[in-house]
Structure formats: C-alpha cells, structure tokens
1. Among P, Q, considering only mean projected area of the Cα convex hull in nm², for residues 272-335 alone, which has the greatest calculated value?
2. Hey, helix-only ellipticity at 222 nm (-39500 (n - 2.57) for each DSSP H run of 4 or more, over all residues; to 500) derived from one of P, Q reads -8500; which structure?
3. Out of P, Q, which structure matches 35 when relative contact order in percent (Cα under 8 Å, 6 or more apart) is calculated?
4. Can you spot which of P, Q the value 3.4 was calculated from, given it is distance in nm of label points 7 Å out along Cα→Cβ at positions 72 and 400?
5. When P(r) over Cα pairs in 10 Å bins from 0, in percent is computed for each of P, Q, which one produces 4, 18, 26, 23, 16, 9, 3, 1, 0?
6. Ranked on distance in nm of label points 7 Å out along Cα→Cβ at positions 56 and 216, which label among P, Q comes first with the largest value?
7. Distance in nm of label points 7 Å out along Cα→Cβ at positions 392 and 416 was computed and gave 2.0; which structure, P, Q, did it come from?
8. Among P, Q, considering only Kirkwood radius over Cα pairs in Å, for residues 224-431 alone, which has the greatest calculated value?
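Every read-out reported here was derived from the displayed coordinates using simple, explicitly stated rules and does not represent laboratory data. Everything numeric in this text was worked out from a predicted model, so none of it was measured. Cβ atoms are built from the backbone, for glycine too; each structure is taken alone.
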Structure P
Amino acid sequence: MTELKKELTLFGLTMIAVGSCIGSGIFITPAEIAGYLNNGHLILLVWLVGGVISLTGALTFAELGGLFQDAGGVFIYLRAAYGRLVAFLYGWVILTVVTSGALAALSVALARFLQFIWPFPDQWRTMVGVTVLAVLTIVNILGVKMGEWVSNVFTSLKLLGMLIIVAIAIGMGTQHPFTEASFTDATGQFGFSAFGGALIGVLWSYGGWYHASFLAGEAKNPQRNVPRAMVFGALIVTAMYVLTNLAYLYLMPVSRMATSSAIAADAVESVLQIGGILVALIIVISIFGTISIYTLSAPRVYFAMAKSNVFFPGLAYVHPRYQTPARAILLQSGWSVVLVLFWQTFEDLIAYVVFMDWIFMILGAISVFIFRKTMADAYRPYRTTWYPVTPIVFITISTWFVGNMLIEKPVQALFGAGLVLLGLPVYFVFNRRQPLNVQA
C-alpha cells in the first residue's frame, strides 16, 4: 500500500497554513520588535510589511501548488526545478533541525506555560513535552482526517484566543500608542537599521504558510485548494498579527512593551487580574495545535524523499489501515524526542538553520520562472498574481534577509551551511540506489 488518502478540505488546509505560522511567537516576540522601534506606527508598519512579504511568497508558491499535486510540497518543486540533490538537502534540513527542532522547542515551551496553569515540579517538564509529542504522533498516525480535525479545532481556538485579547484591548485599553516617540533615530533620519532588525524577527514569525503544500497528496482537489489555502493562510495570519499588536499597543506603552519578558501576559494582566492565566491557556492551546500540525505536515516531505529514492525506502511505507506515512511520522517524532532530551545542546540550532531554510524558499520562488519556460504548456489552475512583480518582490526582500543574516549573524549562518554540507555524504549513499521514480 503506497497511496495516501485524499481527505483534506480547503478549510483544513487553510487552518494548517494558519496554525503552522501562529505558535508562541506572537505572544512573545513583539517585545523584541518594540525594542528596535520606538513608535506605534512603525511597529504596525513592520508587521504589515512582513505580511506583504508573506503574501507575495504565498502568491508565488500558489502557482507551484497548482502545478504539482504530489505530497511533499516544496521538496517536489525543488526536485523538478533543480534535481534530487537540492531537493534532498532541503528535506535533510527540515528533518534534522528545522521542523524536528521546532517540535522540540515547542514541546518544552508548552510544558513551561502549562506549568503556569498547573504547577508541577520542574523535573517533569521533559516528561510533559515528550508525552505531548507521543500523543500527537499517535493522533496523526491514526489518519489524516484525525490530524485535520485536531488542527481545525486548535487553530480555531488559538484564533479565538487572539480575538479575545483584541476585544479586551478595545474594551479596556487606555494607552495612546500613536502619540509616542518619533519616526527618526538619533541622527534625525528614518531608522532603516532598526527597522531591518525588527523585520528579521517579524519574518521568522510569519514562516510556515507553505506547510499546506506538504499535504497536497492528501488534499481534495489539490490544484485548486492548496494554492488557495496558502494565500488565505497568509492573509489571515497578517490580519491577526496586526490586530494583536494593535491590542498590545492599546494595553501598554511601547517603552513597557520593549522591556517585557512575557508581553501578552503583561499586556492583558495590566487591565485584567486573571490575564496571566488566560494568556497562558491561549498559548498552551496555540502551541499544542502547532505541534500537531508539524507532526502532520512535515513527514510528507520525508515520505516524498523515500519515494524519490533519495532516503530510507521504508519511509515510503503507508499504513494499510490508516493510510498515513506512519514510519515518516515516527522518524520525525523520535528525533524530536532526542532533541528534547538534549535541549541544552541543540537550543541554538534553529536560528542557525533558518538561514538555509530561507535560501531554499528563494530557490522555490525562482523555480516559478523556470517552470514558465520548461513547462510552458502545462495546465495552471492558478497563475501568480501580478507576475513577474510578485515573485521578484519576494525574492528580492528574501535575498536581503539572507544577506543581512550573513552580515549580522555570520556564525549562525555558516553553521547552517555546514549542516547542509553534512547532508552531502548521506545523499550520495542513497543516490547509488535505483533511478528516480518520476511519478513519486
């Protein structure tokens, strides 16, 4: 049995795109953004700019999502445009650190916030994190419909929680965020450097809408629904991020935001006594949903790698009863548990590999131009809006982002590149196997 079951709806795919982006970041990182920018207008502007970048990316990748219908998403696009090596290295980075590392980090974070609601000994944190991973691994092995249901419920709850924060700000907020500070830095010039620094954190928070593409092989009418899900997801996340930051601005001054270690809790608690517990509950729900989505979506990349004969062939196994890539799911979850157990060693690796992750996103966007030539006559249910301007905007800003990371964080960037190079010998071991199955 090597076929996945096509059960995912447009709503389910959209919730996956939304839930992949919104984890714990929006409840914490706005403090870092406020540290760079001293003006409410600029804070909202940088989140809007991040949303525009994400939307240009989603519109670009939407054409790819309509062109290809196989499970694996970005892996499939890269394989078709650049060959198996580039595609394998993308999957290698996703498995070794990007997704598995994110799952480990989210599991530990969930345990910490849960501890705020239900006090338990610190030594239980690892056990709680591993237990959450184990439960959601089982859930997603039991069927893609089960995983979709969990994603739908918890993503809807996290959106509701964010709207509750917005409602509290509208009803009880007393700040006047747009009268603070100025638009210039100490030299009297617009603070491009500070704005660029803030944008890095914003772009990290927007990552994840492309996870819907990983599940194309299990989507109903994938040529129509996968592109729409990515675009709808980017739009919803942008709206929620801007509204949530507006809520923070109405609940506390920018100067206070910049020094907060738990901005969402501090903001709500400033007007509501139980705000801390309420926000902790919202964050636990949000993180739980994101863990479930990552457990559901990313293993489809390893499944596609196995079907392309560039990774362990056993990962192409589909459970005969539940019709899910059970072994691929178990591999990712197992490695994530290892990272949880040795978290102090691996805590910084996610930042290192973000550098390479964005490089692959740039390559994916460039592939739109490649396929316009090499697959000119192929049926395209969706064509990138405002082509070629849209992909050029995404590629240009993303390239700046990567270049800025190389300048500002050269150690992390080079470490990420080094991790990719470690994948080369692994690739060449599997490359000696049978030729690529082009139908994979």
Structure Q
Amino acid sequence: MQKKVYERPVIKSLNSGITNKFGTRTEYAPLSHIDGVAVKDLIKKYGSPLFVFSEQTIRKNYRNAFRAFTTRYPKVQFAWSYKTNYLNAVCNIFHQEGSWAEVVSGFEMDKALYNKVPGNRIIFNGPDKTEQDLLKAIHLDSLIHIDHLDELYLLNELAERIDKKPRVAIRVNMDTGVIPLWDRFGFNYETGQAWDAINKIMSNNQLNLTGLHAHIGTYMLSTQAYAVATFKLADLALGVKKKYNRNLTYLDLGGGFASKNTLKGAYLPGSDTVPDISEYAEAICSTLLNVGFAPEDLPYLYLETGRALIDDAGYLIGTVIANKRLSDGRRATILDFGVNIMFTAFWYNHKISPAQEFGPYTEDCVLYGPLCMNIDVVRESVTLPPLNRGDHVVVHHMGAYNITQSMQFISLRPAVVLIDTDGKTHLIRERETLADILHNEKTPEYLVNFEI
C-alpha cells in the first residue's frame, strides 16, 4: 500500500459559497478524455503542457453559425479571423468549410496566401498597412478596408501610380449603446467622419467603394448593439445609393461575438449569460431585411467571427508540479504552464477540470504557473479537489488568441495537437526547442569567447 503524503492540518471555516436562485455550484466532474482520446495518453505521446484542438467541435461550430445566418438572410459569407488562431491546420478547416480569410497585417496576408486562399477572397483590415502591403493587396484584388485618412490618401496615390482601381470599404465606428465606445479604429458615424471618407472616395474616382465595415467590440454580450450597428451601416449604404446611385456590394459586421468563456468578475458563468449565435443572427439579419433595401439591392453580409467559433474547440492540458500552503492558509497548486502560453488568464476565469477521478472533498485554492513572476496566476480562486504532484488538469475554452499571443518567456512553447473527426491525433505544431530560438540570433565575433 502506497504511503499517503502528509499535509499539516489547517483550521478553515466551511463555506459552501454564496447561494443564488440557481443554487450552489456542484460541477466537479473530471475530464479524462477529449473526443475519446485519453488525456494521459496525449501527454505520454506529446509531452506536457500541450494544446489540443477538436476538429469535430470546430466544424460543428462553423456549421451551426452558418446555418443560423443563412436561414435568416439570403447572402452570407464568413471570413476566418487569422489573428484569433493562425495555425495553418485550423485555418484550413475553416477554408474547407467555405470561409474566406480576414487578415490585419502583411504577415497574416502571407499566411493566407501560403494556405492557398485566393487573393480576391482575402479581407484586409487593420491600421498598419504598409505601402508594400497595399500594393500586394491591390494586385491580388483583395478587399481593402480603409482605417484612416492617411491610408485613404496613400491608396489614391498607389492606384494612380499603377493604374489600378482597388476594391475598398471604410471601417466605421459608432455609438451602439455599449461602453466603452470603440472609436479608435475607422471613421465615426455620429460626427460625420464616415461620410467625409465616403465623399472623398467617390469624388476622387481612384478607388472602387464596394462595402462598409464595422467591428464594434470584443466579447460583445449585447445582441441589440449589433442591431444598432447594422442599422447605421445600412443607413450609410442607402445614403450612398441616394446620393451617388451606387449599390454597395456588402456590409461587413466584423466579429466580436462572445464565446461561452467566463469573464473575470462575472456573477454567473458564460454558459448562462452568453447569447446563442442564433440570437446574434436574428438581431443582424432582421435589421438588414427591414431597414429599407429593395429586394434586388440586398447587400452581402460578411462576418469575421473568430472567438465564438474556436474558443471551446481548444484545450490546454498540463501537469501538477507541486502544492504548498500560503501564509493565509490557502492551498496553492503549481502547474507546468503559465500566462506565457495562457494569456487569456488575465481576463477570463477559465474552467479547469482534473483529468482523473477524485474523492468527494474539494477546497478553494489558487493555481500558479511555473514562471518566476508574481503575475503568473492561472486562477486566483477556484474550487477543486486536492491535486497531487503528477496529476493532470484540463483548461477549457483555450482556442482563441492563446496560440497567437503565446511567447517563449522563461519556458518554451508547447506542441499543438489536432484530434480529427475520426479520433486520430495529428501534431500540427512541434514543441519549441532551443534551436528554434537560436536560429534567428546573431552574436558578434568579439562576444563569442570568454572566461569565467
């Protein structure tokens, strides 16, 4: 019989938690398998920590969203947001489903081209488009969404220089009733900036104004805000029709739909508070159909949904390094992954499940990562069973932004695995090594040799 690990006794008041009409939290079920594959087998084969993606969940999410919008509106096109997760395997799942590419830099455009996305199926957003980026986008016939007047003037010059008329839209920001107002990007609706940009484009005749774009925020919980944004974009489009007799091809409502993750400070979990994708679809599509477009003039609806389609398809699995008691009596568990690869820990209370069976006892604890930084906190407070060294845990809703925002701070980035629809695992990014870091470093000759 294995000897049990001794822990000194701690006097602690029993507290079942603050009750509400939903009762106290009772979900502490382990997650030992992901899409039928055992967590312990994944760690044994690919190491710990490890990112895991479910292809089945990605395709299900996309098809559910596509169905929600296309059953409510006749002309819909999705474009996958590369900044949300630009792993080639993940992007290509969305492209196989019919999604275009939405990019916000020359680097992401090159990523999309590497994945063989046709240039005219790339939407180019963002405030930092270099002259080289814009020339490439013009030659590719990509859709260029203008963010500011300096970009508009540069595009006019480039179009005249190469005698091409690029397809463009303007990004519009507006008051949708949600605070804070996202007015950093694009041209404001209420102050007339949007109309000023439209008039400059139409009067110069160097650019082909084909659409309007709005991205009103991130993790948006208000479907009514999308109804307001849709109405104001449509108002501009109808105004262009009236003033210039020009039918715009599309309205792009961007992204920002919330996933089922739980924001820090939220009273209830995201699974209880986040609108269903069909609710966003109803708000947007009903507004478009009722705002006043003639049936033959209905614009395409473009959507750049990222987080809501990928977040719950991603997991981070890891291993317990150690346990300790803090000076205030709280239990602290140290894991082998930290905020360097789990950046979203700063604003989400990620659900974390043990990957093995456990007893009835649970305890409030704090989860730390392995980094030598005080800010490396995976969860500030979470109720879990006692986890022992070598036990495994699974972090939920890790699909959005953690891959693209991860960094090799103190420890290297882990491997990434995709579980396909048949339950077979595929390594889609190798575990980072020292050689990967040294590859781009250059050391001056006089610093190579030394004695200590």
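1. Q
2. Traced to structure Q.
3. Among P, Q, the structure yielding 35 for relative contact order in percent (Cα under 8 Å, 6 or more apart) is P.
4. Source structure for this number: P.
5. Value 4, 18, 26, 23, 16, 9, 3, 1, 0 for P(r) over Cα pairs in 10 Å bins from 0, in percent corresponds to Q out of P, Q.
6. Of structures P, Q, the maximum of distance in nm of label points 7 Å out along Cα→Cβ at positions 56 and 216 occurs in Q.
7. Computing distance in nm of label points 7 Å out along Cα→Cβ at positions 392 and 416 on every structure in P, Q gives 2.0 only for Q.
8. P
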